[in-house]
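These are the structures, in structure tokens.
No value in this document is a laboratory result; all are computed from the given coordinates. It should be emphasised that the depicted structure is a prediction, and the values quoted were computed from it without experimental measurement. Cβ atoms are built from the backbone, for glycine too; each structure is taken alone.
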Structure P
Amino acid sequence: MKKHLTWRMASLPDLEPAGSIPLHRQLYERLCTAIITGQLPSETPLPSTRALASELGVARKTVIHAYEDLSAEGYIVGTVGSATRVARLLPDEVFFSSKERLGIPSAPLSSAAPATISQRGSLTQARSLSYSSQLPPEREIRAFRVGLPALDLFPYELWGRLLARRGRHSLPSLFSYQEAAGYRPLREAIAHHLAVARGVRCTPEQVIVVAGAQAGMDLAFRILLDAGEPVWAENPGYFGVHGALVAAGARLVPVPVDRQGLDVSAGVKLAPQARLAVVAPSHQFPLGVTMSLTRRLALLNWAGQNGAWLLEDDYDSEYRYTGHPLEALQGLDRHERVIYLGSFSKVLFPGLRLGYLVVPSSLIEAFAAVRRLVDTHVPVLEQMVVADFMLEGHFQRHLRRMRECYAARRSALIAEVQRTLAGLLDLQVSEAGLHLAGWLPQGSDDQQAAEQAAAYGVEVVPLSRLCLVPISRPGLLLGFAAVNEESIRQGVLHLARALEALKKR
């Protein structure tokens, strides 16, 4: 029965007894076409000549002749005592010559048409390559790598114990599909933490766990944007935001950033009916400024009046070195226009690939439904471990330890830059985050400066790389979290030599 059903999948056209082509050649061509097009995959068993003749209502000799021709050309094989089958491998010369003989279009493999992708895919690829081509190669971490926490101080043994415990006791619950919005205890822990630490007003139902901040942006833009709609984007701003907006087909509207954060009045002049604004109000990337309360209220008022959405990127505001972390923009929102985006990449480690969105109540159903269709859910084992890490108090202890560490590393960077780089780099000191921006003298080329620094063993990011449109002054981005104080001091000395050498060109 199994062989008969497999054979029936071919659905061969009926033979034409009154046609000009002999019946055995008609059968040969129909079988050959089914094999070439994959209707009869390799090693498919064929009916016996007697059974096929009875099924088609033709003489057995007709089927025998067709099988003989197919066997002679290598399409089918048969041995005594076993069924005739489609050959496992078809020689290329047989494949192409037979396709041509049967009128099936073909081309040599070497002249196949080049693969094409969509315009949106091409734009996204170009933006990604333009940035990644300038990134340092994967090697030992050195000053002043941006965007990386202190991986040398992460509690690996503790994490390993939590992971092993979950692996031992929770495996049966991991094997089935999970809730699209994420592991419930983790969402509860996130909601509690955000309420206490960031002033976010939400319930666990509003929390959607995603595979990092980039995945969160992708999901939000899928749901909130149609292709071609205008979106306010900070300039300079995070390249990942710009890339995700390009991938969504949005029309990017570069809005300038000053010492008070995103210039809302400039955004209104440029695109008053924008569908969305993406902002980092607590610690803007890359300049590190904090959006003033006046600007925050103006932004919320604009969104409420125009039915626009705000995506709040709160990527590293857990690390503030004077006073308490400022409350999130979401906590001031009375119109439910803010989607809050957070990540564990900076507070734990980037390889974890876990982040979260806090969405307005009106969007919960849409985000869960689209999330389910896009990638179902994030792997649950890591979610369980992060939940345990938070609920057992390890998360808060780790944050306190890291704040002390980063405060010391930040102070070392500021002191050494002021002592060694006077006249070469004007450091813009911010009170939060894991990096600082510095201004080069007018007329400098920050891309050349970054290349020169790399030649001296130092990693810096040129601000021009993060701009949608040029800004008035060149600058560099210096991360201070990834290496210790001594490495920072040595890095500043190397950077000073690099910039001095650049001046002499």
Structure Q
Amino acid sequence: MPRLRPDALHRLGRSTTFIPPLVDPRALRVGIVHLGIGAFHRAHQAVYTELAAAATGRDDWGIAGVTQRSPSVRDQLTPQDGLYTVLERGPGAEPVRVVGSVREVLHGAGDPAAVVDRIADPAVRLVTLTVTEKGYRRDRTGRLDRSDPEVAADLAGRPPRTVVGQLVRGLQRRAAGVAGPVTVLSCDNLVGNGEVLHGLVHDFLDALPDPEAGSVADWIAASVRFPSCMVDRIVPATTDDDRANVRTVLGLDDRGVVVAEPFRQWVIEDDFAADRPAWDLAGAVFTDDVAAWESVKLRMLNATHSLLAYLGALRGHDTIAAALADDELATAAEALMVEDVAPTLRVPDGLDLAGYRRQVLQRFANPALPHRTVQVAMDGSQKLPVRLLGTVRDRLAAGAIPQQAALAVAAWMAYVAKGRDAHGRELPLDDPLADRLQVAAAAGAGDAKRLVDSLLQVEEIFGTDLPEHDGFRGVLIDHVARLTA
């Protein structure tokens, strides 16, 4: 079967079974560099960007995507001239959409100099990121981890392979030339993601022996903005059945299919150093208060996702939808949002929190999205602090013991310790701290109290305050005892 390409797509003509690119991809010029061009970016920001370009007629917001570790996305999209499809699943799903906003894909590990060149290109006014929490390579204090071998190698002057290294080297080139102002927009699930990234950039600069680093910092202060944003769309892993579905619809072979729910949301701090796409015409919200939206999403949606992932995986549920169909887990999910999370939130103007809670549960219950529990369970050491432990600390400060948030943390502990579900199947521990967690779990094997105490000592996750709180610790021990029985 022929591959998806612009010329092959044009031969198909108009159709009600798919939506062709809304812009001529071959006419687009690169104006955005995106670090971390995985499935989420292609199903989210790239779609918004194409819709905005179509609404305004602009041809200068094409995307140069960077795949950081594996060249697989480059190998999928380059032979297709950047085209790929978004396959929506669930009530209200659109026909298959062919997206043309990605104009090139670079492999960061294989050609880091090309990434720096693109960031330094005067035509680029935006650098965006979806590299997951661990891609920022922070230490337990939240600063750049200079002991990380990859960070150290970038600081020593090799062609940069970390995202912060690539970004700083690109900004240095811009500062030395005539590239002009640029906005750096983190789209990852981090509290205050813009501020976090801004701090990491300066951490990298401060660690350089380069005497010009100070002048670069001055240029950044004058010419670069780091707005925060909140993104939301469920994007499960693509399956062979999904690819076969697209082949049936298009009569073309697309190696870059991404799957998503119909829902999508993007809330962006309106603080840009230069021009920006009209993402608001595609449904994005520009605001001066991203933090309130961000807290609602992280604490309501992401925390509930994690609770369902760990409890569901332990019970042998393969997907989030299957976990939510378990009445006991559905009750726990709603109780987490109502009893523990809601009292900690500053609700943004215009948001119906009860309606948002119902919408979260409806989205998770979508059986057309086979979002695997073990996929959501990945990187727990990175996710727990931003999704759950803020709620825990706020409730403890208010004099309340967060029973449901503690249940979610206990489920993670049981997941780490047991390593197998209720049917005896292996539960993969895919986590940057996997070795340390396994050692800690082994030290507490066979006893809930020892297990809780051992895992609470992982300071990168729990800090020094939570292990000392007897009420929280006692609830964790009770939950873990039941989950590991």
*Assuming 3.9 is distance in nm of label points 7 Å out along Cα→Cβ at positions 195 and 459 as calculated from a single structure, say which of P, Q it is.*
P
*36, 29, 21 is what came out when semi-axes √(5λ) of the Cα gyration tensor in Å was calculated for one structure; which of P, Q is it?*
Q
*With Rg and Dmax of the Cα atoms in Å, for residues 187-346 alone derived from the coordinates and found to be 14.5, 42, which of P, Q does the value describe?*
P
_Say we calculate FRET efficiency 1/(1 + (r/R0)^6) of positions 75 and 387 (r between Cβ atoms, R0 = 41 Å, to 0.05) for every structure; which of P, Q gives the highest result?_
Q
_Comparing mean count of other Cβ atoms within 10 Å over residues 307-314 across P, Q, which structure shows the greatest value?_
Q
*asked:* By the measure FRET efficiency 1/(1 + (r/R0)^6) of positions 147 and 315 (r between Cβ atoms, R0 = 35 Å, to 0.05), tell me the structure among P, Q with the highest figure.
replied: P
*Comparing structures P, Q by distance in nm of label points 7 Å out along Cα→Cβ at positions 211 and 275, which one has the largest value?*
Q
